[in-house]
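Pasting the structures in now, so scroll down.
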Structure P
Amino acid sequence: MRSEYTVTQVNSYIKNMFTQDFLLKSLTIKGEVSNLKYHSSGHIYFTLKDAGGAISCVMFRGDRDRGGLKFQMKEGQQVKASGTVDVYERDGKYQLYARQIELDGAGALYEKFEELKQKLLEQGMFAEEYKQPIPSYIRTLGIVTAPTGAAVRDIINVATRRNPHIQIILYPAIVQGEKASESIVRGIETLSRKQVDVIIVGRGGGSIEDLWAFNEEIVAQAIFDCPIPIISAVGHETDTTIADYVSDRRAPTPSAAAEIAVFEYNRFVQDIEDYSFTLHRSMENKLNSKKLLMDRYKESLRLLSPQGKIRDKLLRLDGFADTLQSLMDRKLTDYRHRLNIDIEKLKGLSPLDRLKGGYSYVAGEDGSNVRSIKDIHKDDKLSIYVTDGTIKAKVIETEENAYGSQED
C-alpha cells in the first residue's frame with residue numbers, strides 16, 4: 001500500500017531537506033533584477049534571472065536596516081545577492097532570503113562612483129565659485145592624455161587649425177589601468193609648473209572600467225588644486241566622470257575641448273580689423289561731435305561775453321529811457337489837460353471874475369468876507385474890492401432886506 005502525505009507534510013519534508021543542505025545555507029547568486037517591489041512593510045521582493053532561469057528573492061527590513069543594501073535597487077540591474085535558499089511552506093515555493101545585496105561588475109563601480117561623487121559634492125569641490133574662467137586668448141596649451149590615439153590627434157588637429165601659432169605641450173600620460181590615476185596627477189602637476197595657459201585632461205571613449213582613472217579621488221583633488229584652468233574631455237558626450245564635475249569646464253569630446261581652449265586666429269585677426277575700423281569711425285564721429293559742440297560753446301561765449309552783455313544792456317537802457325520819456329510826455333500832457341480843466345473850473349469860482357461882472361467883494365476889518373448885515377456893526381470899517389481897486393468905507397447904518405432865500 002502506497003504511503004499518503006498531506007501537502008503540509010510534503011512541504012515540511014522538502015523544507016527540512018533544504019535546511020540540511022550546507023550549500024543552500026549560505027550562497028551568493030548573481031543575476032538581473034526583475035519584478036522588483038518595495039513593500040510598505042519595508043521588505044523588498046524581487047526576482048533574479050539569467051538566460052537559463054529565475055529565482056524568487058526577498059530581503060526583510062531588518063537585513064536592509066543592518067546595511068545589507070546600500071543603494072536603490074532598480075529593474076535591470078546586475079546584482080549579487082547573498083543569503084539562504086529555503087522553502088516557504090505555505091506556498092511550497094523555494095526562494096532566496098537575501099541578507100546582502102551588492103551591485104555586480106560595472107554596477108559596483110557605479111556604486112563607488114556615486115559614493116565618491118556625493119563625498120566630493122559635500123566637500124564643495126563641484127561648487128561654481130571655485131571654477132576658474134577659461135581665458136579667451138591663450139598662447140600655450142597643455143594636454144594630459146595618451147601620446148597615441150584619436151584623442152590627442154583630434155586635439156592637436158583642431159587646435160592648430162584654429163590657431164597655427166599655438167604652442168602645445170603634451171604630457172604623455174597613462175590613461176587606463178592601475179597606474180593611470182597617478183600618471184594623470186603627475187601630468188597635471190608638471191604642466192602647472194610649466195605655467196601653460198589652459199590644460200586639457202582627457203582620453204577617448206570606453207567602458208566605465210576603461211575610464212575609471214578619471215573617477216579616482218586623487219585625480220579629482222589634483223584638478224581642484226591646480227591653479228591653471230582645466231578642461232575635461234573624457235570619452236564621448238554620454239560619458240560622465242568625476243573629473244568632469246571638478247574641472248573648470250567640461251567638453252563633450254576632445255575635439256570640443258580644443259575648440260573651447262583655442263581661439264580662432266583668422267577670426268581674431270578679422271575682429272581686430274573690425275574693431276580698428278569701428279574705433280576709427282567712432283573717434284572720427286566723436287571728434288566731429290566735439291567740434292560741433294565747441295562751435296556752439298564759442299557762439300554761446302560770444303553771446304554771453306561781458307562786452308556783448310554791456311552792449312545789450314546799453315541798448316535795453318536806451319529803450320527804457322525812450323519808454324520812460326514817452327511815458328513822462330504822455331503823463332505831462334495828461335496833467336496839462338487836467339490842469340486846464342481845473343483852471344477853467346476855478347475861473348468860474350474866482351472872485352476876480354465875478355468882480356469883472358459888476359460884482360464887488362466886501363471884507364471886514366479882520367479881512368473876512370461880509371455876507372450878512374449880522375456880520376457888521378455901525379461904524380465898522382469895510383474894504384470894498386472892485387476890479388480896479390479898493391474902496392474904504394464906514395458903516396453908517398444897516399437895513400435888513402431879504403433879496404433871496406439862499407446865499408449866492
Structure Q
Amino acid sequence: MCDPGRDYVAATWATWLQRGIAVPLCLAHPDEELKYVLNDSGASAILASPSHFERMADLGKALGTTVVPTSALIDAWGWQAKDHILHTLPLHHVHGIVVAMLCGLQAGAAVEFMPRFSPSRVWERVQSSADPVSIFMGVPTMYAFLINAYEGAPATSQGGMREAARRLRLWTCGSAACPKPTLAAWAEISGATPLERYGMTETGMILGNPLCGERRVGTVGLPFPALGVRLVDQDNKVGKEGEIRVRGAQLFKEYWRNPEATRDAYDDEGYFQTGDQAVVEGDPPYYRMLGRSSVDIIKHGGYKISALDIEGKLLALPGIQECAVLGLPDDTYGEVIAAVLALDGDVKELTLADLRARAAPHLPAYQLPSRMCILPALPRNALGKVNKKALRALCFPEQVKQ
C-alpha cells in the first residue's frame with residue numbers, strides 16, 4: 001500500500017522479482033474492504049510506504065500477515081524514451097498500472113505521478129516548460145473537469161492553456177465511454193480528439209483508435225493485433241452487433257482461487273465473454289460501444305436501447321452537466337427510461353416535461369426519459385465511473401423494490 005510514485009513502482013517490481021503476486025490496494029477503501037481483499041487474495045505480506053505503515057500494521061495484526069515497510073501498446077501509441085507522462089490515474093486498476101505506468105517505464109519514458117487529480121494542477125503542469133509533458137491519459141470525468149476549468153478561466157489565460165494542450169503529442173481517454181460533447185469540446189481546446197480505446201483487467205487492451213489515422217468520435221476503433229474479437233448476439237450468432245468476446249495469448253490466466261468463475265467466463269470456443277455490448281459500423285468498420293449488458297442495455301417495449309446513446313444526446317443539451325440513463329422495471333414496457341442529472345450553475349430547475357421537450361428533436365419518442373432525478377453531482381468511483389445499480393437504488397428506491 002503505497003502512494004503513487006517511486007515507492008509504488010519499487011514495491012511492485014520487488015514483488016515480481018521474488019516471484020510473488022502483487023495485489024494493488026485502493027488507498028480510499030475502508031479497512032473492512034481492505035481486509036476482504038487481503039483475505040480473499042491470501043496475502044502473506046503487506047508492503048507499505050511510511051505514511052501508511054501504522055494502518056497496515058493494524059491490518060497485518062488482524063490478519064496474521066507480515067508487514068514490510070517499504071509491448072503491443074508501446075508500439076500502438078508510439079511510446080519513446082523521450083516521452084513524459086503526467087500520471088493522475090488510480091494505481092489499483094489496469095488503466096493506471098499497466099496502460100499508463102508500466103508501458104511508460106518499459107519504453108524508458110518519464111512517469112510523473114500526481115497522487116490526486118486536480119484540474120487546476122494539471123493545467124498548471126502542462127503549461128510548465130520544465131520537463132514538458134507529452135502524454136496524458138485520463139477518464140471522461142477528468143476531461144469534463146479540465147474543460148470546466150478552462151471555460152472558467154479568464155479569457156487572457158485561455159490562449160496559453162490552448163497552446164499548452166496542443167503541445168502534448170497524445171491525449172487518451174478510457175475506462176468509460178466518453179460523451180461526444182466532451183470529446184468535441186476537448187478537440188476544440190487541444191486541437192486533437194482524445195484517442196479512445198477499450199479493454200478490461202482480464203484482457204488488457206482489446207480495441208483502439210489509431211495513433212495515426214482516423215480517430216472516429218464515439219468509437220473505440222479496431223482490434224489490436226494477435227487478438228480474436230467478435231460480436232455475439234443473444235441467439236449466440238456472430239454478427240455486427242452483440243456482446244464483445246475475445247481470445248488471445250494476452251488474456252488473464254484465471255480468477256484467483258475461483259475456478260468456477262474462470263470456467264464460466266469463457267464460451268465453448270474459448271472466447272472470453274466481456275459482458276459489454278458493441279456494434280460494428282462505418283467504412284472502414286469501427287467498433288462503437290453500446291454499454292454493459294446488465295445496466296446499459298434497456299429493454300423497452302420490444303426495443304433494445306443503448307443508455308450511452310441517450311446520455312450523449314442529453315449531455316449535448318445546454319445546462320446539463322452530468323447524466324446517467326437507467327432502466328427501471330415496468331409491468332407494461334418491461335423497462336422504462338430514467339435520467340439522473342446534475343445541472344450546471346446556469347440552470348436553476350428542470351422539470352421532466354422540459355427535459356422531454358428539449359430532447360424530443362434529438363431522440364425518438366420511445367427513447368425519451370419518463371422518469372427523472374436531479375442530484376447536485378453524480379456519485380462516482382475512483383475511475384470516474386457511475387455505479388448505476390447503486391444510483392438506481394438511491395434515486396428510485398420504490399421502483400427497484402418491485
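Read-outs: derived from the displayed coordinates by stated rules, not from any lab. Given the structure is predicted, the values throughout are model-derived calculations rather than measurements. Cβ atoms are built from the backbone, for glycine too; each structure is taken alone.
For Rg/Rh (Cα atoms, Kirkwood Rh), which structure out of P, Q has the highest calculated value? All intermediate terms of the calculation are to be shown ahead of the outcome.
On the way: P: 1.83; Q: 0.96.
Evaluating Rg/Rh (Cα atoms, Kirkwood Rh) on every structure, the highest lands on P.
Which one of P, Q has mean count of other Cβ atoms within 10 Å over residues 46-53, as calculated from the coordinates, equal to 13.8?
Values: P: 13.8; Q: 19.0.
Comparing all candidates, it corresponds to P.
Which one of P, Q has distance in nm of label points 7 Å out along Cα→Cβ at positions 214 and 230, as calculated from the coordinates, equal to 2.5?
Going label by label, the one that fits is Q.
One of P, Q was used to compute mean projected area of the Cα convex hull in nm², for residues 118-197 alone, and the result was 6.8. Which label is that?
The correct label is P.
State the single structure among P, Q that was used to calculate distance in nm of label points 7 Å out along Cα→Cβ at positions 38 and 222, giving 4.8.
Q
Work out which structure the value -14000 belongs to, where helix-only ellipticity at 222 nm (-39500 (n - 2.57) for each DSSP H run of 4 or more, over all residues; to 500) was derived from one of P, Q.
Structure of origin is P.
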